[in-house]
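Next up: some structures, all given as structure tokens.
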Structure P
């Protein structure tokens, strides 16, 4: 099987966030992720351009070593069954969102009504990978699996030269190329929303979290 590497993009000032996240990823993969730091200061503010530079560096790292990529941001928590979801994604070899911002008015467009209603009710959900209904406006690049074949086909040079963050660039590329990604549900990743080095450090967004992370998982084999 193609090897896999994990990367974590982060601001230099976010040591505490990394100290929580990096060990979880290392335990799940059995190897420490590569951390890519940005200054997140006046020379390179946190935001579109800084994110593009760090994220494209993560992709180029995986391409250089010829590996699949587990692309992560620095403020996530992993569920105990995260490795199981990741293994399914590696078997399917399709771009897989292990987390998405569950923005209320987008959920039905992404997951379809039956899954959306189940999540909103708090019902148990059959654990697995589901085809997303659209590749447009997929907000949240906290944790994404990208197989090597997808990385080799992606216009990384365009990404690296631009000002769009990873989630916007990736979603646009998938949509433009007619690629249907998968999503892991219930999400095996939760977003902690650490606000260090952000423009509005005290402003939390109620849509930037997983609504399914804590739901009961029903795996097909029991």
Structure Q
């Protein structure tokens, strides 16, 4: 069992954050099944099961597990979105209903961001347009520094909209992999409207998604003194 961090929760109890390993599969599935049907449906559980069965950190998958003593109290799953950009999505995060309000979700996201510090340009999550009140949702993501990015109508299977929330990593060196011909030029035009884009407008567009302050990323979310690595 690889312990990534040991952190005090709001009740002063020690929460261990560990990396997922195959020996934990059944316990992690039992944890997520505890969210059925209010937080997860059959399709979600199938996705989670497949994620765990094919789990491979080298292929851009991470899963963190939270323990209090020997009790598994939460888990989060993230994966790299296919494509040329270093964008990662938190696909599922869950905390046992009996253990909520102790900052366990916040702790998991903090350690998750530490894992992503050197490899993610952007971290994001997608929140359904409607959720039961007991599901980890929009207010949670806002509380850990994620901001509205976009709303995509009909994103989910039941045609609910998807609310995309995003956080840009302040530790990631922007500019990696950007081609030399991507700068402004007089003939540049907006792809949607066809209108010319001024150099000033180009700079505004290129800097429209600001990185969060460093104190709001990773361990900045939680008390550094409470962390034991």
Structure R
């Protein structure tokens, strides 16, 4: 996959990204859209009420995050009751933001702050922001990109092979993506969002999805995540 992508990669998403990543990972974007975004995204000025899907015993928002391993390694330490009581209020600052590609610097900071706050429901010292980014992303798939181990690997590869482009987009010299402690992880996440904001500015995400029936809402943050992991 990497060899195929290297021919076209220049910080410009192409339509080939989605099928190539889907084939390599087994992820099914259309199922994710049906099961998660269509049900949990913020719309019409409000969050969905807490509900449980047929055949499940946990609220759909919690079950979705567990399905995506957002609580990996510390499931017994997760403050799910606190999360379910407070997460929607904590996510509210994101409701007024545009999609990834149209964020101001201050709005990028807002994304990072909300993600970091949500991550505190996962009681670890590492502060990897996996829980926080996934918890925000399932409600705002246009705005908040997910971080995870696949993303970290992709960002490091991107940093090695595209340093001049990253410097031009981010306006500063690297390294941008270090993940050694909570401080560097938070800064790396901000660079990840800021770079995605620059790259996705002129992208037509619905066209790049390549689906016969694309959803009637933006998925720019999801496509940016897939674009980054394609560099692994």
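The value 2.8 for distance in nm of label points 7 Å out along Cα→Cβ at positions 107 and 211 was derived from one model only; which of P, Q, R is it?
Q
Comparing structures P, Q, R by FRET efficiency 1/(1 + (r/R0)^6) of positions 43 and 131 (r between Cβ atoms, R0 = 25 Å, to 0.05), which one has the largest value? Kindly include the intermediate steps, with their values, before the conclusion.
Values: P: 0.05; Q: 0.95; R: 0.65.
Largest calculated value belongs to Q.
When helix-only ellipticity at 222 nm (-39500 (n - 2.57) for each DSSP H run of 4 or more, over all residues; to 500) is calculated, the result is -6000; to which of the structures P, Q, R does this value belong?
Working through the options, I get structure Q.
Every read-out reported here was derived from the displayed coordinates using simple, explicitly stated rules and does not represent laboratory data. Small disclaimer: the values here were computed from a predicted structure and weren't measured. Cβ atoms are built from the backbone, for glycine too; each structure is taken alone.
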